[in-house]
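Asker: These notes open a run of structures that come right after.
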Structure 1
Amino acid sequence: MRNLDMTALRSFVAVADHGGVTRAAGVLNFTQSAVSMQLKRLEDLLGLALLDRANRRVALTAEGEQLLGYARRMVEMNDEAMSRLTSKVFEGEIRLGVPHDIVYPVLPKVLQRFNAEFPRMKVHLVSAYTTALKEDFARGELDIILTTEVSVGEGGETLDQRPLVWIGAPEGSAWRQRPLRFASGRNCLFRPRAIRALEEAGIDWENAVETDSDRTVEATISADLAVGAMIEGTEASYLSTIDHGGDLPQLPAQNINMYLQPRTTGEVTERMADMLRAHFRCK
């Protein structure tokens with residue numbers, strides 16, 4: 001049984017990613033001759049030409065393109081296994097609180113990246129309304145919280161500001177009905193703002209649900225039985241921003257804020273905060 005050499009695969013991926021042996025050597029901290037030797041060894045083992053050297057810029061052959069996908073996965077799995085099994089620098093747990101409505105799409109990307117960088121750190125995720133999260137944070141039960149607020153409180157940092165928008169079922173008509181059926185959780189911070197906007201616009205409305213469950217609210221809206229208010233860009237795929245043409249009032253903007261517990265802030269917590277900053281601000 002023949003085995004592919006991990007160093008040779010890493011050199012091959014680096015050459016493909018950086019467009020040549022010289023740049024790959026710099027990234028890998030190898031000499032150019034060492035990288036070239038690794039590539040030659042890999043081609044000899046497979047009995048295939050992986051690189052088209054006819055032009056000045058290195059290009060992959062058809063066989064090289066086929067190998068590249070396998071090589072990437074093998075290098076990533078190798079690095080993940082080594083990191084998980086040998087990393088002893090950072091161990092412990094970060095307690096992160098996030099409102100349900102801003103979990104997607106940013107948080108899964110952050111958690112995946114954090115886990116790859118700190119495989120021995122556990123993230124305990126708490127999803128609740130902003131009010132409850134701030135209460136838990138004040139008691140020291142959470143290390144980092146994200147909130148949705150009109151302003152930012154003491155010690156907080158605004159990561160992004162986005163408008164509230166009216167949400168309904170895709171191609172739904174519930175927003176045209178009067179009285180307007182409105183769905184939200186009892187403790188949702190958006191609820192009083194949306195109701196105030198409706199009343200100031202002279203639009204009759206009525207409650208569509210009595211619940212603390214966001215899933216119940218979303219199910220009601222997706223069935224075109226009511227409308228709701230959410231931060232722009234956070235609605236699920238089975239919901240849609242309502243193009244009402246001015247028939248519904250404009251809603252205020254919301255801050256997405258972050259608070260860090262001073263007594264637990266360290267290198268790992270700051271790294272999590274940096275990832276959250278980067279991902280929210282690039283949206």
Structure 2
Amino acid sequence: MLKQRIITSLILAPLALALVFLAPLDWFSYCAGGIVLLGAYEWSALMGICDRVKRVAYVLLMAVLVALMQWHWPITELWVNGQLRGDINYVFTLSVAWWLVATVLVVRYPKFSDAWSQGYVMRGVSGVLTLAPLWLALSVLRSASYSESAQFGSFLILAVLGIVWCADIGAYFTGKSMGKHKLMPKVSPNKTIEGFAGGLVSSAVFVVAFCYFNGIESSMWVLYALMAIVVAAFSAVGDLLESMFKRQAGMKDSGKCLPGHGGILDRIDSLTAAAPIFVVFYAWTMTL
């Protein structure tokens with residue numbers, strides 16, 4: 001299992017970096033949409049849908065939504081005079097509201113599980129609110145300041161990925177060495193409060209280092225570190241939300257397409273929350 005996990009990571013990491021740094025804007029947008037649709041197919045299993053036709057139908061519904069968003073908000077027109085287009089704010093406002101609701105669902109699990117575990121509608125809507133804003137957030141970040149620097153948005157995405165990865169790595173090692181108190185035992189029994197705190201600290205340290213090596217004014221470091229802590233906290237909610245749905249569906253992994261890792265959702269679950277929250281900080285309150 002470990003060998004498979006390492007081999008898969010060694011293949012995926014260069015492909016992900018090539019997509020982020022080398023792909024033209026349009027192709028990046030299409031590839032991000034494809035990843036979201038693969039995630040939608042796996043989400044349909046979390047919904048309890050076993051029939052392949054119905055699962056494909058859910059993916060098609062998600063594809064129509066992403067296509068409409070791409071038509072209304074082309075990746076080359078997301079920013080106007082350095083400002084995010086006004087109507088896009090509605091999507092991210094909805095996304096923030098959803099992740100606040102998701103936090104309550106995770107913290108109070110299984111108290112409210114009956115409200116969303118019966119029938120397909122609530123779980124299907126949850127999938128849309130989880131995956132669709134991810135595509136838009138990645139497109140927004142990749143196209144930021146593109147006319148000034150074709151790679152500026154790539155480094156923004158790298159910053160988000162760094163926050164998520166450092167939160168994950170920090171939580172793992174801190175939890176292994178110091179973890180004694182369970183974080184959400186009913187949702188994910190292996191996660192600890194100590195590990196969660198270690199992940200937040202690791203993300204803050206990463207962002208400070210990122211600021212240092214990119215020549216960002218030191219007066220902004222504390223603010224950016226606090227931003228990283230919030231983003232990392234929500235990335236943990238994204239991870240826990242998928243764990244909650246998998247537990248409810250009786251599944252260990254969301255899929256089998258990534259040997260040693262599980263499915264696409266198992267790799268992007270933290271990013272589904274982290275990317276939109278990062279966009280909120282960047283586009284609404286900050287200028288990097």
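Asker: Work out which structure the value 47, 24, 13 belongs to, where Cα extents along the principal axes in Å, for residues 42-97 alone was derived from one of 1, 2.
Answerer: 2
Asker: When Cα Rg over 2.2 N^0.38 Å is computed for each of 1, 2, which one produces 0.97?
Answerer: So the calculation was done on 2.
Asker: Among the shown structures 1, 2, from which was the value 19 of relative contact order in percent (Cα under 8 Å, 6 or more apart) calculated?
Answerer: The value was obtained from structure 1.
Asker: Something else now. State the single structure among 1, 2 that was used to calculate distance in nm of label points 7 Å out along Cα→Cβ at positions 58 and 234, giving 4.6.
Answerer: It traces back to 1.
Asker: Identify which of structures 1, 2 gives the largest calculated value of percent of Cα pairs over 22 Å apart, for residues 106-265 alone.
Answerer: 2
Asker: Let me ask another. Starting from the value -13000: which structure in 1, 2 was helix-only ellipticity at 222 nm (-39500 (n - 2.57) for each DSSP H run of 4 or more, over all residues; to 500) calculated from?
Answerer: Source structure: 1.
Readers should treat all values here as calculations from the given coordinates under stated rules, not as data from a laboratory. Here the structure is a predicted model, which means the values were calculated and not measured. Cβ atoms are built from the backbone, for glycine too; each structure is taken alone.
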